[in-house]
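Engineer: What follows is a group of structures, each given as structure tokens.
Nothing in this text is a laboratory measurement; each read-out follows from the coordinates by a stated rule. Remember, it's a predicted structure, so these values are computed and weren't measured experimentally. Cβ atoms are built from the backbone, for glycine too; each structure is taken alone.
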Structure 1
Amino acid sequence: MFVSQQVTLADGQAVTVKSGFQLLKESANKLTLTQYSQQCGVPEGKIAALAEAFTQHGRKAAVIAHGGMMAGNGFYNAWAVMMLNALIGNLSLEGGVFVGGGKFNGATDGPRYNMDSFPGKVKPQGLSIARSKTAYESSEEYRNKVAAGVSPFPAKAPWYPFVAGQLTELLTSALEGYPYPLKAWISNMTNPFYGIPGLRAVAEDKLKDPKRLPLFIAIDAFMNETTALADYIVPDTHNFESWGFSAPWAGVASKATTARWPIVASATSQTADGQPVSMEAFCIAVAKRLQLPGFGDHAITDVQGNSYPLNRAEDYYLRIAANIAYMGKAPVTPANHQDVTLSGVRRILPVIQQTLKPDEVERVAFIYSRGGRFAPDSSGRADNSVGNVWQKPLQIWNADVAAHRHAITGERYSGCPAWYPSRLSDGRSVDDIFPVHQWPLKLISFKSNTMASASTVIPRLHHLKPTNLVALNPEDGKRYGLTHGDTARITTPGGHVEAQISLLHGVMPGVIAIEHGYGHREMGAAQHYLDGEAMAVDTQIKAGVNLNDLGFADPTRKVTNTWLDWVSGASVRQGLPAKIERV
């Protein structure tokens, strides 16, 4: 397992080769246990005790990482935590971790309808504006620098050669025109100015400039911090008024898909043909006006080649439901009278009958009466395995990661978990730019037990907890002259807020913890007018503070953006440098 030796290549060159376990061991040993203890603040004895406890149960142990890793060294920290599962070999086993049972995906070419293929379909192509899953070395910028005889590093902005989904880079890249500008942005159910730390300060003024982004259309059920800046707002339905499908995250071992249907009539206006104004209605109308393929009277085909319309949301979602109902070895049971009556599905039975074939109606009604399709729990467990058994070998050393270089520093990525300080885009530690003696505290966020960012419009939740928890360790309270209930000013390089402080022993010394979900500026907190008529407003929605208003721009970037994880591009909301003073 632990190999380090010299081999001679075919051309006679002698090279050193090492096994993945050897490289992981060397990476772990770059710091001593004492040094790791100093970095994380956990005593050496407790680290050793945790290791002993974790390895006492064979493969019946598990460790996970999630939002707490959204830091300036989050990628490698999360990888290190998950590597512990690989080292004890617990994947897909009882007592270990598993990848979930999967979902019934009806949005494919399924047993009843072709929901993915249609004549004239155009697939996305070209470079992602977020530079996702693309090596910097393949870019025109890199080639031009090499041709000019200069170092290709640093790039103008980070590239992400082996990671996808950098929503944090989309808007700022468009506004800065790197690697290219956009002519229009259509958003749906998104609020990055509330949800991404520091983005408001970085991008709000630029988003208002039509020279940078000529058109912004927001489709949303709410006037949030981002949609309030749109050129046009298209009203959307919310979850009680709309159709949809979703699947549980990996924590469910058996195959499952939930089905959502309108339980109340939409409060939005209606189109000329009687459909509620919504994201679906907007997209269908625009597509038909542009004569795009895949929409209109003959858009959808079944397995026999017959064609069906896509003129309204039901045309799409109910045929997906039909695919789900008929998937697998046998279709679901037809719904009976009690199913549709007790579940309330009788309300949508007419549109199901109007849209689908007669033999599909009762089976699709069964799907909606159950809230989706769910395989038996026992199907996700066999012998000692749980979920979909992972067939691929686990990589202790990931050659794909190690093959690439960081676009700013030019350094190679480590192919296994490694310790890096929380760092900025150019590789410097955040503490080098924002010294600890000036910024002695670290700011973190945590999920609320009562409030979510979108549920702030519910008055009863404010009755339970009118404002969010902003917590400090009692020792830090003494250090800064704060007692429980005092008002304090919290300052970061990105701004400052005032909040009432709670002193809690559950908060680590040196940390300020802010409960997420509060501190809105929109969502009904600000006064707006529609055709001269004042819309409803509730100032209670402003209550509390939002940690993301304290995020800041990475001062080492040429193409401006907020502080992001240097490997994955994830938002950094854990470990923001901060200071506090009593007001």
Structure 2
Amino acid sequence: MKSLTCHQVAAKTLRLGTLLGILLPGIALADLPADCYDPMATPVYPSTAEIPSVTPQPTAVRFLNMATFGAMPRDVNHLSKMTLPEWINEQYRMDASCHLAALNQTQNNNQRENRMEIWFRHAVTAPDQLRQRVAFALSEIFVVSDVGSGIPTNAMAVYYDILVRNAFGNFRDILERVTLSPAMGRYLSMLHNQKANRKLGIRADENYAREVMQLFTIGLVQLSPSGVPLLQGGNTIPTYSQTDVENSAKTLTGWSFGNSWSFFDGDDWRIGMKPFEGYHDRTLKTILDNIVIPEKGLAAADLKILLDTLFNHPNVGPFIGRRLIQRLVTSNPSPDYIRRVARKFDDNGKGVRGDMKAVIKAVLLDPEALEGTRANVNFGKLREPLLVLTHLWRAFDGHSADGTIRYYYPDSSIGQAPLSAPSVFNFFRPDFAPSGTIKNRGFFAPEFQLVNDANNTRFYNELFGLINWRYKGNPYTNPFDILININNLKTRARSPTDLVAYLNLILTGNKLPADVKTVLINYVRSIAYISYPEKGVNRALEALYLVMSSPHYLIQR
């Protein structure tokens, strides 16, 4: 695939949006995607005012651990000088750090290792942290994966940029752009999906039709505004039937690559799919809630009816709201928390439905999110393996000698990699509950689906190695290793109390229990301060690993 600069990608998107508005009036995109930063420019971080603190540092750390890829000293200091809503608004004003534009600057934009490096670099160093973090959350809802799909690496970057650039737009636009993405089209079989032809043994593919309802919008059962399943005669009420799936599948026929001259050619993954009416089912179709799609309709107009119907379904607010809460904040939000987020999805206060800025604020600024266990004793979530590593490298300035973050095979080392889930159900399901107390009490712990003996062993071994061997000053590293900077920790290691207090602050927001701090301080004190290889190193590394491998850190509370 030919490389495009960031500005060319933006210009091409703008021209395409204008062209679609003229040629496909049935498809209406409300918000243009965010502009991209120049991938060759040095990242620009907001300046920090020299004023007294407004937000306490522990509060800033805890908030940044939900809203970014992990709290880091610079961001903690910056946020402490403003309120949480002010920080969010500042993030909303930033351009996007786009993945394809950066990938195109590498020697091979179709090499998976390069995509991984770009993803980690953006997760760890990009100024637009909230956008990147929300995009990652969306990628675990609107799942596309390179595992067994045959989707090229550069096409995966194009897809991820849909989520990055539209993260602060409208959910209706995200839904449409995801639907028309050729990567999603390949992954869930909408690309080259044809109307039925009995003679040729062809029937409309139901894959995307089913998943866009089950996983992306309305779920399996009807919900109250608080996300609680509605009951009829003691049973849950299905949101859709097999007939709805079949008729939606017919509605989704007739789409091919955006640069196709005929239905079965084309190869441009950068632009949305376009319709070929000869392959579209133009019969009358009835979908959810007896919505009629008239016969002889064009593919774009039929698609609009389907997506509008899904978007306006009352389930979407609580369904998507709960998913975002789980990915960013806590695994078991209260019904009231879900209701408050769903209310903002339904109406941002200005009569607009699906405003992601309003939804994100509702998720992150809800009293339950801010007060944690004080508001909900069941508050908390297990940190995903990827988020542990990004936090390590953000908090301690981890990077290779050339500024890159060359962590090529996270799926092998920690059991998780971006856009590499084993199925459309992500690495873990939102309603997963491990056997035992959590399941018996009716709670959920999605990320625990990754937890088993094999994954635990390789994760802890990898974390140990990344901390104890990959630090600046270790003479046995190479220029390609990602090295953390422990100079601050070495200085603090003279006082075990000071060292533990700092790690407690920057990693957990002061969530370590008092008895754990006491045990850790005593253990660190037992390690000689003056020892090989230099003063404070062993104390710093031991303390850092013990905090980051402890349940008091791994459970985000």
Structure 3
Amino acid sequence: MLCETLAKTPSRNAKIELAARFLSKLNSPSEVSDAVRLIIGEASKDFTLNLGYSHLLKALTNITGVGEKGFLAEFGETGDLGETVRRLLEKGRRGVQQALVFRRPTIGEVAGVLREIAEISGKGAMAKKLRILESYLKRLTPLEAKYFTKNLVGEIRHGFGEGLMEEALASAFQASPEAVRNAHMVVGSLGRVGEILKEQGAGSLQSFTVKPLTPIRPMLAEPAQTLREALEEHHGRTLLEYKLDGARVQIHKHHSQIKIFSRRLTEVTKSLPEIVELAETFRGEDFVVDGEVVAVDQSGRVMPFQEVMKRYRRIIGVEEALSRIPTRIFLFDIVYLNGEPLLKKPLTERRQLLEKVAPYEFLTPQVEASNLEEAEAFFEEALKAGCEGVMAKRPSSPYSPGRRGKHWLKIKRQPEVLDLVIVAAQYGYGYRYRWLSDYYLAALNGGGGGGRPETLPDYIEALHGWRFRVVGKTFKGLTNAEIEALTERLKGLALETVGRTVIVRPEIVVEVGFSNIQPSPQYSCGYALRFARILRIRDDKKPEEADSLDRVKQLASKKLEG
């Protein structure tokens, strides 16, 4: 199987040659498209499957008789769901031999089954999904099931990603790598690029550019630690913009038709009727503009990110949500106007064109800064307006869809900090599968307990007598060496193991940085840290010196009040 061979091939060039040879021999454009998506794991990004560990366990139990304990033991050895499925099917007592009487599945078949599972909805949907999953796993050899599972959960991990696939497609269909990269940036899907190459040939890529009603991948920014760093990178002159805590959108207009697409290129037009209505008033027969949608309160102040997401995902009850969660658009770029692609024009020129299309009130505030004092003043202004920081953009920068780079930098406010206690830890995935690398973080509880535990965090809190309340979970911040050492310490503090989670004595205090505290039903305390990151281990502090839940609530109230 190609994917297994790729995983075992260390050479970059050899990987590209293997994939190119395989793709060049496929018979149809749709087969090339499906193969590309399956090889790089793009298939799982095209639709929502809503299947995970528990559903795989149920299907495997029915096929092989393995229970959760056996599943976790095998997973503990591999740290890879796909490889776990392969091993269990090879060891299984029932049904495995059935795979031998079926013909080998085609590429289109595998992709079709994934689409079929994704499209099932309504009453009894999960039961139907599981029946299809179980039935199909029985038809596959253990090795085939390994990579079917990897696509199912979106974890391919064979060292062959989008960059190598671009090279492989270029080699397979005699196209230039640059032309393939450009088409990928514009189309947004390497599967689609492969389909076009097979159907129309390499020459067809030369005409690829942005056009209305077809979403392109958004240009991305690299993080910078300080404003000084941004100014130095941009040679002493940069354009600063508010960095809003909203949802990225592209607004496309072609004559009288308007469509809105998300960061992931999903159409969200029906969720944002007021933005559609607003876009109808913009000047221009055809345009593609880039911006952020934010939720606002009655005073017009920007609300936290989770509020706009309540609107963003909604397609039912939009009218009621419209009055309850109003939104506002802030535009910062334009990539197409009245028949002319603008990707290669400098940002300063694109901004001038954007100002001619949309009224100033709908544009993201922007200033040019040439010294640190100017930059710091604008940064403070952005924070007071409820933003999470600023963007620093090189004035001459082109618009490069899907690419990160130093042209655009993001500088966020320094994170808030809390001292919290690790009350449980979960084994990681991939190369971290033997380490306790995902930590439940808890604040000291001033008083009062919870009711009957309904979730794992509830159970963790109850086991600790409600002395601590979980307010977040993170796997970020520590080095591999620190994680390995912390794993040994936590094992020595273990009280109970639940699945892959080890509940520990609450003795280790960590300093945790985070961007925000938001109301959340995820934890019984009603709050959750956003973008939590461990900054350091506080061996100088005892658990009773950790920050309290009251402190968490105070910070949350302060954030909400602005």
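Engineer: Any idea which of 1, 2, 3 comes out highest on distance in nm of label points 7 Å out along Cα→Cβ at positions 420 and 484? If you can, show how the numbers build up before the last one.
Structural biologist: Working: 1: 4.1; 2: 2.1; 3: 2.7.
That would be structure 1.
Engineer: Say we calculate FRET efficiency 1/(1 + (r/R0)^6) of positions 92 and 356 (r between Cβ atoms, R0 = 30 Å, to 0.05) for every structure; which of 1, 2, 3 gives the highest result?
Structural biologist: Looking at the calculated values, the largest one is 2.
Engineer: Once distance in nm of label points 7 Å out along Cα→Cβ at positions 68 and 532 is calculated for all of 1, 2, 3, which comes out largest?
Structural biologist: If we compare distance in nm of label points 7 Å out along Cα→Cβ at positions 68 and 532 over 1, 2, 3, the biggest value is for 1.
Engineer: Work out which structure the value 28, 47, 24, 1 belongs to, where P(r) over Cα pairs in 20 Å bins from 0, in percent, for residues 236-539 alone was derived from one of 1, 2, 3.
Structural biologist: Only one of 1, 2, 3 returns 28, 47, 24, 1 for P(r) over Cα pairs in 20 Å bins from 0, in percent, for residues 236-539 alone, namely 3.
Engineer: One of 1, 2, 3 was used to calculate mean count of other Cβ atoms within 10 Å over residues 116-123, giving 24.9; which?
Structural biologist: 2
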